[in-house]
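Multiple structures follow.
Bear in mind these aren't lab numbers, they're just calculated from the coordinates by the rules spelled out. Since we're looking at a predicted model, the values are computed, not measured. Cβ atoms are built from the backbone, for glycine too; each structure is taken alone.
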Structure P
Amino acid sequence: MKLTKKIAAFQTEQKLAHIVSELKGKFSETNSGYIVEHSKDFLILQQTDDFQLEGFKILPIDQIKKIRYNKFDKYVDQIMDWEKMKEGIKSPGTIDLTSWSSIFKTFMESGENIIIECEGDKLFAFNIGPVVQVKKNSVSIQHFGATGLFDELPTKIKFGKITSVIFADRYIDVFSKYTRKRA
């Protein structure tokens, strides 16, 4: 089955997707959850962990190597159903999945904090904060560090380096309540 059709089927049937993404430099990443939205270039996954629904992750489709649904995934999916967790599967709202630019413009308008991950090929960057600028080939985020302090200057990230975007999850929501500006 072609990947785009598989993505559509997983979304329609609310099947637990075990997604393997191939990143630069022979690195791979796996994510599990439910596909809640997709376009020709991106999908939004409502992540799962320990039989709980978590926040959302945007993945570029061109990095996806495979989507698995084996006997283990089926059983976890069944447990999610028995625990009534699948009743909470939802779309995160209106996010324009046309391009990285349109995605980040959505977040800039909302002002919410997000995580931008850049993984693979010797680069493992994790940036958290609000989007402050979107250009043709890059996004700037007002990153805050492990002590909740915002950096003095925004961090510029080229679209080509981005492997995922996380939003509306517990880590971001809790940490965001305790951010501070530098004195």
Structure Q
Amino acid sequence: MSKRKPLAKNPPPHLGGYTVRVARVADAAVIARFNRELALETESRKLSPQRVLRGVKALLADAAKGTYFVAESGGEIIGQLLITYEWSDWRNGNFWWIQSVYVASAWRGRGVFKALHAHIERLARKRKDVCGVRLYVDAHNLRAKDVYARFGLKATHYELWETDFVLPTDNGV
């Protein structure tokens, strides 16, 4: 497996009054907590704190797996998103997949996701190896779908199918 270069080492931008930066190992516990809260809110899943923390730390230690970005206000992490990569041979470039989007409940509706999204879209557009940005969303999460549409993301005709070897799935169909 090839090593992927880190996405950014520049000073973090201030977007909408928030600082957006690449996550550090010291952020792992907050990111893991946010991921557990995300799973509970969106899928009613209680994830193992230890497993999630190990997963977050593994990603933070290996840029080839992806990159977490966090939004801060006053030094407190208030939101996050994860970028992972999918090679498109049709486009000869990588799609950046937005995953693990979470904004602390007290900060929702205050432009935190807007700042995170603007930051990664600006980074992606500067790179010649990136052909677009994608994300998936729970079919029942109408609030998230509305937010994503306002930022110019469009639903596609693709469905997501999987075989999960770790977490039991109930696709609700």
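Worth a mention:
- For distance in nm of label points 7 Å out along Cα→Cβ at positions 72 and 96 computed as 4.0, the structure of P, Q it came from: P
- Value 1.5, calculated as distance in nm of label points 7 Å out along Cα→Cβ at positions 120 and 136, assigned to which of P, Q: Q
- Structure from which 2.3 was derived, distance in nm of label points 7 Å out along Cα→Cβ at positions 32 and 160, options P, Q: Q
- Each of P, Q could give helix-only ellipticity at 222 nm (-39500 (n - 2.57) for each DSSP H run of 4 or more, over all residues; to 500), but the derived value -6500 comes from P.
- Identity of the structure behind 0.97 (criterion: Rg/Rh (Cα atoms, Kirkwood Rh), calculated), options P, Q: P
- Which of P, Q yields -0.53, -0.87, -1.03 [log10 I(q)/I(0) by the Debye sum over Cα atoms at q = 0.13, 0.18, 0.22 Å⁻¹, for residues 48-111 alone, calculated]: P
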